[in-house]
Structure I
Amino acid sequence: MNLPASRTYAGWLAILRMLTGVIWLTHGIPKFLNSDQFMPPNGFVVNYVQQGVARTTGPYHDFLINVVQPNIGVFAELVRLGEVCVGISLVLGLITRLGGLVGIVLTLNYMAARGGLDTFNAWSSIDACMMLLSAVHLVLPTGRFLGIDGFFARRPARRAVVAEVVPERPLDRPTAPP
């Protein structure tokens, strides 16, 4: 039994990359189109952060209270911009590894804000699935097939190694110590 060619695997990974990007875009674009429903002061992000403060403890709780809440507008912009940038990165196959990394960071934050990373519910959520999909694109070079990353990954053709014979004069006597 023969395994499929590497192009077959690359093709399926490219499809997975593009589908993951489309999912990120379907979550990010509505946050731009319906800004009043997402952005502060009355948008979804305010309630989400307040629920995160109520559900979390420890350093992440302190981070939400001391850093995120006072700068909620900046973090809301970062969330929606991050989702759209990850989506574009994966759909186009442009800096896909960075897109995968940002996708992992976003989903870990979503999971932590929902009550922590130590519960089964956190790891059985859609966010965990998106984190896994983003991790695939961090680990594997999925942007090199049907993606812009493939143009930058092209290497110049290798030149053949040619053996050279360097003439040396013959030895007069042994060179080893007696």
Structure II
Amino acid sequence: MKKRFDVGLFMGRFQPFHKGHLHALEFASSLCRHIVIGVGSSQEDGTASNPLPSEKRIRIIKAGIRKARTVKADVRFMEVPDFRDNDLWFRYIMGKEPGISVVFSRNRLVKSIFRRHGITVISPEWHERKRLSGADIRKLIRSGMDWKERVPEGEVKTLSRYEGMVKRAR
């Protein structure tokens, strides 16, 4: 089956990657031959909103999608640091992956930046948004409550290894 796009970008912080992200990634993979997962704010870790370093987030995502086996595209990763200049941020991404022709995001700023540069943007539907938010999952981890059913089954073991990083982040 021919896919509509060759290379798509799925951008997020993934703090942590959860079932809502997986749902959006499955949708993106139905439209693209290749998906670049842009792990945003890659320079930041150890904070309340960004407790996990980018290399740990990538391990977690890989574990989640490997077991799910529902992502039907070639997947690769790009660590994307924050820039004060939106055009510089855009040029950084496109310099690393010049073939990107579509971006999957619900973030207003991300959508605006890519649309301004003529890139197609698709906002995947929310999936269980009231239950699946990174901020809520981080709160559950910090409080010692059950978070495991909110992330893909394959990533539970990997994310469990990093619970302490989430709990210590301030």
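One of I, II was used to calculate Rg and Dmax of the Cα atoms in Å, giving 25.8, 94; which?
Working through the options, I get structure I.
If helix-only ellipticity at 222 nm (-39500 (n - 2.57) for each DSSP H run of 4 or more, over all residues; to 500) computes to -12000, which of I, II did it come from?
Computed on structure II.
Taking 2.3 as the value of distance in nm of label points 7 Å out along Cα→Cβ at positions 51 and 123 derived from one of the structures shown (I, II), identify that structure.
I
Give the label, chosen from I, II, of the structure having the highest value of mean count of other Cβ atoms within 10 Å over residues 83-90. Before the final figure, lay out each step's value.
Working: I: 23.4; II: 12.4.
Result for mean count of other Cβ atoms within 10 Å over residues 83-90 over I, II: largest is I.
Compare mean count of other Cβ atoms within 10 Å over residues 35-42 across structures I, II and report the one with the greatest value.
Values: I: 13.4; II: 23.8.
Largest one: structure II.
Upon calculation of mean count of other Cβ atoms within 10 Å over residues 91-98 from the atomic coordinates, which of the structures I, II produces 19.9? Mind showing how you got there, number by number?
Values: I: 19.9; II: 13.8.
Value 19.9 for mean count of other Cβ atoms within 10 Å over residues 91-98 corresponds to I out of I, II.
For the read-out relative contact order in percent (Cα under 8 Å, 6 or more apart), a value of 25 was computed from one structure; give its label from I, II. Could you put the intermediate results ahead of the total?
Numbers: I: 25; II: 32.
Corresponding structure: I.
Throughout, read-outs are computed from the coordinates displayed, never taken from laboratory work. Quick caveat: nothing in here was measured; it's all calculated off a predicted structure. Cβ atoms are built from the backbone, for glycine too; each structure is taken alone.
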